[in-house]
1. Which one of I, II has P(r) over Cα pairs in 10 Å bins from 0, in percent, as calculated from the coordinates, equal to 9, 28, 28, 21, 11, 3?
2. Check the numbers for relative contact order in percent (Cα under 8 Å, 6 or more apart) across I, II and tell me which is largest.
3. Using helix-only ellipticity at 222 nm (-39500 (n - 2.57) for each DSSP H run of 4 or more, over all residues; to 500) as the calculated read-out, with -9500 as its value, let me know the right label among I, II.
Structure I
Amino acid sequence: MRKNKIDIKYGSLFPWPFQLIAVLVFIAAVSLVTEKPALSILFMIAGVFIISGYEGTEIDIAAKTYKEYKSFFLIKTGNSVSYSGIEKIFINTSKTRQQLYTAHTTKSSIYENIEFNGFLKFDDGEKIQLLTRRNKKELIKALEKISALLQVSLEDNTGVEE
């Protein structure tokens, strides 16, 4: 964090299986660099591209702007939007459902989870999502730091006990 900027990293742009494949491709490319340098460099760049991809929000308190960005190779891209004021930070819940199929049978497993989502609400009513976690305590801990820096209140709208 710079003095007047708050950088909130939301998470990776690619799911963990893609990241695992990217790491394996990168390792294989490093081992082939002496035999096929051009192809090896191409695969290393592709691996680093996937591993380095993440998204987040950057808030500039002094300029009263925020930017929802996507980052590759540590280069952030996104448009800055100005705001007049921040009303609050609040927490809601959402239910996620994932259905996974096994490779050798036609059976599937369904996993349901409750996720806790942290949002930032501006004075004009616009809302942006800052963070999401499955553990409410972790989310509150992260959002308390942000609310202290922005000097706004943190509201829990979940109705779920910690």
Structure II
Amino acid sequence: MTANKHVFQLLSSDGDGTGTSSAVGDYSVTPLSLKIDAVAHSDIIIERMIVMIQDSNAMDTEDYGNLATLTNGIRVYVRNSSDAIIEEITVFPILSNGHWAGHCHDFTIHGFNSGDRIASIRWTFAKSGKPIVLKAASGNYLEVLLNDDFTGLVDHKFDVQGYYEHLNLG
């Protein structure tokens, strides 16, 4: 792995970009954990996350996409290899479109004449003072935990961007 190589990866159920990456199912009974795992011999520095919500018709502030307000919400964590929470990134659960804006400010709805609408959310972690650092030695991972029914959405993805930082093992 080359030092400072870019990371562009969808969060996924397997943590390595494989498995489930589109969160459009019913996770109200069994939550879905989408994540990116630190890689052996390289820390991952995550500068930002882009969230994409695609749904039909208008999107209101109190809805999630065009669904009703979520019951349990979405949480974002940094965890270690024992699944213990190291840091909670969300200070309150994301229950609505407005809650995304409340966490990261950058929220835009795109509509192109007719058809579906797309909400684009840009959460630049580095703007909070520093990026999220996933330590390979600790097996850290970034997790987006979904615990509601998202079956009405057309698409729902979480893309992280940053870089690998090679560890000095010698």
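Where a number appears in this text, it was derived from the coordinates with a stated rule and is not lab data. Quick caveat, the model's predicted, so the values are computed rather than measured.
1. I
2. Between I, II, the highest calculated value is found for II.
3. I
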